[in-house]
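A.B. asks: As structure tokens, here come the structures.
Quick note: the coordinates plus some simple rules give every number you see, no bench work behind them. Predicted model only: the values in this text are computed from it and were never measured. Cβ atoms are built from the backbone, for glycine too; each structure is taken alone.
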Structure I
Amino acid sequence: MTNDKQLHTFRLGTRRSPLAMAQAEEARDRLAQAHGIDPAHIEIVPVTASGDRIQDRALAEIGGKALWTKELDAWLEAGEIDFAVHSAKDVETQRPELFTIGAILPREDVRDVLIGADSIAALPQGAIVGTSAPRRAAQLLHARPDCTVITFRGNVATRLAKLAAGEANATFLAAAGLKRLGESGTGHPLAAEDWLPAPAQAAIMLECRAGDERTRDFLAAVDHSPSRAQVLAERALLAGLGGSCHSPIAVLTQTEGDELVMRAAIYSPDGAEHVTGVARFAADDKRGPAALAADLLSRAVPAITVHFAGA
């Protein structure tokens with residue numbers, strides 16, 4: 001650690017939502033601890049993202065994942081912030097060359113949590129379930145075609161309030177988000193091996209300008225190699241599939257020694273069709289996820305492949 005680092009104030013950009021702010025605070029505190037500096041040297045700069053402003057429509061209908069990143073991207077490009085904190089699952093697969101991933105923090109619990117019933121099987125016949133995620137909707141309808149899915153958007157408190165108001169019988173939330181908000185005891189976690197998570201779920205990504213060596217060096221101190229390997233592999237799978245926010249994709253990646261074991265599934269939006277696959281490859285092998293993507297698409301029916309640009 002240098003005096004320069006001690007004196008320099010880094011500006012951390014984040015969305016304003018309670019979960020985003022909690023993630024920003026976690027990033028700030030990890031960086032301060034890693035460098036032995038006062039957290040005051042890392043200034044949190046919040047922005048209201050388009051995705052937070054527009055709550056009445058599904059993300060896929062109003063511009064996709066870019067709605068979570070475009071304001072922070074503009075600030076980062078203009079030099080108004082030094083790095084941005086994102087939920088890795090919300091960051092588009094193809095990113096501007098101007099930016100680079102400075103760090104992936106240690107990944108949290110990747111599971112989804114069901115709120116409103118003890119399990120998928122315990123949902124009442126014909127249950128109305130609120131979610132705006134194509135993956136969750138497809139997985140639910142695959143397991144329980146009798147259920148009806150309605151759009152549920154908003155932060156954790158908003159979705160829980162909608163559920164409490166009787167707008168649906170149940171909904172899903174990420175276990176990691178609940179833990180970061182101090183609500184770990186809420187709902188019933190779904191086994192990740194049976195209910196595969198979203199790509200990069202539960203991971204916090206720190207992004208900075210590719211040419212900003214000072215910030216890249218600063219962020220590298222909190223980069224968690226196993227989490228980075230998993231997240232980059234899942235993003236490589238997404239790239240191979242040509243997946244978008246419309247595409248129902250589920251994946252679980254586990255680290256076994258120097259290798260990754262990736263289980264993935266792609267669905268038709270109504271859950272009627274799905275294809276699954278498993279691959280094992282070296283942690284730094286981008287060809288492994290690409291090969292699994294190609295295999296999944298080669299076995300998928302048109303009702304699935306129409307939703308994937310990689311087909």
Structure II
Amino acid sequence: MPTTAAQAGQTGQTPSDVRRKAEIAQGFDLVADTFGSGSGSFFDSVGSRLVRITGVRPGDRVLDLGCGRGAVLLAAAEAAGADGYAAGIDLAPEMVRATAAEIAQRRLRNVAVRIGDAEDPGFPAGSFEVVLAGLMMFITPDPAAALTAARRVLAPGGRFGMSTFGPEDPAWQRPLRAALAAGGSAPGGPDDWRRDRSPGGLLDTPERIAELLARTGFTETATVEEEHTTSYAEYGDWWTSLWSGGRRAALLRSIPEDRREAAREAAYAELDALAVDGVLTRRTALRYTTAVRA
């Protein structure tokens with residue numbers, strides 16, 4: 001295997017970008033078999049919504065960047081139908097393995113998945129009518145490079161769609177902070193682990209998203225903001241959801257095994273203030289952005 005420096009030289013990436021991508025892949029590999037557990041239908045619902053808003057049509061060729069466990073990919077394949085197809089790429093080998101197994105189990109013939117980098121998807125120019133990026137663009141080290149690559153593989157007039165998080169309710173930051181503190185681990189800064197954070201703040205507002213898309217060769221940009229509601233019948237569902245997501249699980253892994261029970265109890269104490277009649281209801285701000293290859 002090439003060294004980090006060699007990889008950077010081959011791809012034009014900085015060594016820090018290569019290391020960051022390796023960390024991303026490792027984090028998602030660890031949750032591949034349980035990804036989304038405790039979150040109900042959140043990911044499937046958000047994935048299907050992105051496909052509908054972007055307007056995937058029968059016969060479309062679709063590329064899903066950072067396909068994960070297939071929430072967007074499988075919805076896109078269904079919308080594209082037998083005359084179209086959907087291809088998914090992801091940095092994490094275990095996520096790809098698990099998604100490929102599900103595709104095989106469902107005996108789907110118009111969808112495929114492989115290991116790949118959103119910043120260099122490895123497809124010829126003009127290969128797709130639609131490129132999608134569901135809840136991943138803020139994770140990649142260089143969103144501009146990923147968008148430039150998306151434009152390249154789109155056919156003229158091709159459509160791009162992505163979902164991102166809006167600002168998070170600060171009240172929901174407290175349980176995770178409490179868990180990290182009780183577990184003897186804390187983020188280096190107050191916003192290190194926020195899921196709406198993006199490199200350089202490029203995706204922090206609809207205006208900045210539009211600026212980035214214009215700079216990378218897209219036009220007709222539109223962003224729709226919506227709210228998704230998730231109810232947790234038990235605190236344990238919320239705790240499970242933390243350990244089944246890539247970014248937050250990466251932080252929680254730093255809590256030693258012998259301190260995880262204390263971390264969980266500290267988080268639950270904070271959840272008491274958020275529960276109504278024992279039920280937790282979380283409202284998540286989401287943004288769906290569409291654009292057209294200029």
Structure III
Amino acid sequence: MKTRTAILLTIPPILWAGNAIVGRMVAHDVPPILLNFLRWAIAFVVLLPLAGPVFRPGSGLWSNWRRFTVLGLLGIGLYNALQYLALQSSTPINVTLVASGMPVWMMLTGWLFFGAAVSRRQIAGAVLSIAGVLLVLARGEWSHLMELRLVAGDIFMILATIAWSLYSWLLIRTTGPADIRGDWASFLLAQVAFGAVWSGLFAGGEAIFSSAGIHWSWSLIAALVYVAIGPAIVAFRCWGAGVQQAGPAVASFFVNLTPLFTALLSSLILGETPKIYHALAFILIVGGIIISSGRATSRR
């Protein structure tokens with residue numbers, strides 16, 4: 001795997017770790033589905049000056065609207081809404097830990113729906129990488145794993161992970177319009193446009209069945225700006241480019257870095273010093289990435 005590809009796939013887990021922490025911090029200030037809608041509404045405004053022509057008549061957006069509708073539903077409307085919903089009842093560490101099952105779901109999704117083969121290296125890499133994640137969860141003591149209890153948020157995150165797996169495979173297994181595919185901003189804006197519509201519909205349903213309101217503050221505004229630009233625009237751009245170069249199955253192993261980064265960021269926010277097990281977990285996770293990507297690299 002090229003260094004550039006590895007960097008592209010490492011940036012999203014860092015930003016997503018921050019997204020989980022911020023989402024938890026503002027859980028009492030804004031309803032989760034509304035948070036997702038506001039996030040993508042801001043991202044839409046930011047991207048519009050960069051790729052506004054994507055909406056012109058004759059653009060490939062309109063002839064491929066079904067594809068972008070599905071991508072917007074899975075990657076923007078469902079995944080992020082379910083993640084913020086999960087953070088209402090689960091911790092950032094637990095949420096990102098559940099998401100660490102991504103390699104397994106990615107392999108199953110590719111095998112069941114896209115005819116992708118599963119290699120022994122990928123299975124071995126998945127086991128090694130998930131062991132690193134479990135080490136973080138156990139805080140260096142495997143006996144702590146017995147204390148883990150699944151809550152509603154963990155179930156929501158499992159559903160979110162499945163949605164993200166389908167989204168990632170569709171990124172490379174479906175053909176997009178040439179005038180959009182070559183421009184990252186246009187390609188992302190096309191997804192965000194439909195994803196914002198889905199998010200708005202879901203937020204409307206949330207408003208009907210929930211009485212929770214939004215409590216505006218400067219900290220909430222700062223949080224919205226962060227989740228809209230960092231974990232949304234920058235992370236989606238890097239993930240899309242990385243998946244195109246490495247493939248969904250290999251790229252999914254980088255998601256396992258998210259719990260590690262979440263633990264480190266949580267430690268910094270709480271003023272705690274990172275432990276030795278964080279370093280050991282990092283070695284296991286990166287080892288899983290190297291093993292799983294070895295075959296693809298040699299084949300190239």
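A.B. asks: Taking distance in nm of label points 7 Å out along Cα→Cβ at positions 34 and 106 from the coordinates of each of I, II, III, which one would give 2.4?
C.D. replies: Of the structures listed, the value fits II.
A.B. asks: helix-only ellipticity at 222 nm (-39500 (n - 2.57) for each DSSP H run of 4 or more, over all residues; to 500) was computed and gave -12500; which structure, I, II, III, did it come from?
C.D. replies: This figure was derived from II.
A.B. asks: Comparing mean count of other Cβ atoms within 10 Å over residues 74-81 across I, II, III, which structure shows the greatest value?
C.D. replies: III
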